[in-house]
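Asks: Below you'll find the structures, each written out as structure tokens.
Throughout, read-outs are computed from the coordinates displayed, never taken from laboratory work. Since the structure is predicted, the reported quantities are computational estimates derived from the model, not experimental observations. Cβ atoms are built from the backbone, for glycine too; each structure is taken alone.
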Structure P
Amino acid sequence: MQQKIIFFQNLGIQNYLDILKRMNNFTISRNLYTFDEIWFVEHYPIFTQGLSNKKDNILFFSKIPIVNSDRGGKITYHGPGQQILYVLIDLRRRKISVRELIDMLQKIVIETLNYFSISACTNKKMPGVYVNEKKICSLGLRIKKGSTLHGLALNVNMNLTPFNYINPCGEPEMKMTQVQEFNKEVKMIDIRNILIKKLTEYLQVVILKKKYETKIIHYFTK
């Protein structure tokens, strides 16, 4: 039964360190009977450094906090208007490899953007999703106890200026973009609804309760 159910939570805007602690505690305490979860979150402005980040990727120090994270990758920025998905999935139980999960998440984002007439693609050299050679979605994962932590961050309608204070993802030439630059009619709830639809298709689950905008756990099953 556990492999047939996923809980989705819309947590709204949260402090990054609180969610990081909660995510790690959830994973550490997992057992055979723990259901998988996917969290939809936005964060207050913050720079997060992945395990492979270097100090020279910070170009300008501002009042925005810089914290270390246990995810893969280098440095990025999170802020309101960016839809984050934390994917807390037992890979062994679902028989999904890390590579398959990354490919699935990228396809979900691309298909979501395509739904809103935004043509997106991947880059063979770097993970993530790109529009017109600018990055619109970043990915960073960690595997612990055979389960995933962290996930993806999709820029929807946010202040992109802080990305200029760093080398995003450790790439000096990287330019960032967001949904609002291509379709001003799209709201965060619209993006979230399509992401949920695509997730249910790829993970082969069916929606039983539609209460996306509450903070109640959303229950899904095959």
Structure Q
Amino acid sequence: MRDALETDLKAVLNGALNMLGTVERMLPIAGEVLLHARPERLEEVKAIDREVDAQEVRLEAECLRIIALHQPVARDLRLVALILKSLSDIERMGDYAVHVAEDGAELAQQPPLKRYVNLARMLARLGEMSANLRTAIADRDVSRAEATLTMDDEVDDLYEQIQRELVTYMLEDPRHISKALMLMRVGRSLERIGDHLENVAERVRYWVTGQREA
């Protein structure tokens, strides 16, 4: 019975890591749409997001099956809870990546307001955060998971820089308002992806140690 539970737990954990990795695949493609005016790649982002949605449904059902069949206790139950609570965070990350690509496709129809240097940095940092978090979960590494929280601070700082810069553009020339507002929305979508990564990272300590704080 224990062997069957271990097998099922390993399967859902790997499934959650794969789901996070699927969203991670979306980020550079959304970046291509936004940063390099490649609107033709929008449908690719949407197709991957449908994969994410299907993964969420399958993993949620599997977690509920594990609870009903095995009635796991303590650490095993904490793992199932980590996955169940994190599924919606990961799914929302995919939605925000689609929003970035959609706005990027619309922005590609006209000359850029500026070089999107900080947006590119946000995208790169989010990719690093996701990869770091996947490794932390796979290795049950609390310190590495908490490093993800520090990485999100840089994403937040970049977001604030973008907002201030775009306000300046709007004040200098009202013709830039529409485009600047869209870029603000892109920045907000990226910032929200970081927040959802942070949510998942914050659960790792409780899963591994049973303690909510250090």
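Asks: Consider the structures P, Q: one of them gives -7000 for helix-only ellipticity at 222 nm (-39500 (n - 2.57) for each DSSP H run of 4 or more, over all residues; to 500) as calculated from the coordinates. Say which.
Replies: Working: P: -7000; Q: -31000.
Computed on structure P.
Asks: Identify the structure, out of P, Q, from whose coordinates FRET efficiency 1/(1 + (r/R0)^6) of positions 11 and 59 (r between Cβ atoms, R0 = 30 Å, to 0.05) was calculated to give 0.45.
Replies: Comparing all candidates, it corresponds to P.
Asks: If you rank structures P, Q by mean count of other Cβ atoms within 10 Å over residues 67-74, which sits at the top with the largest value?
Replies: P
Asks: Here is a further query. Which structure, out of P, Q, was Kirkwood radius over Cα pairs in Å derived from, given a value of 17.6?
Replies: Answer for the origin of the read-out: P.
Asks: Looking at structures P, Q, which one was semi-axes √(5λ) of the Cα gyration tensor in Å, for residues 75-114 alone calculated from, given that it came out as 38, 7, 4?
Replies: Q
Asks: If distance in nm of label points 7 Å out along Cα→Cβ at positions 51 and 139 is calculated from each of P, Q, which structure is the one that comes out at 1.7?
Replies: Structure P accounts for this read-out.
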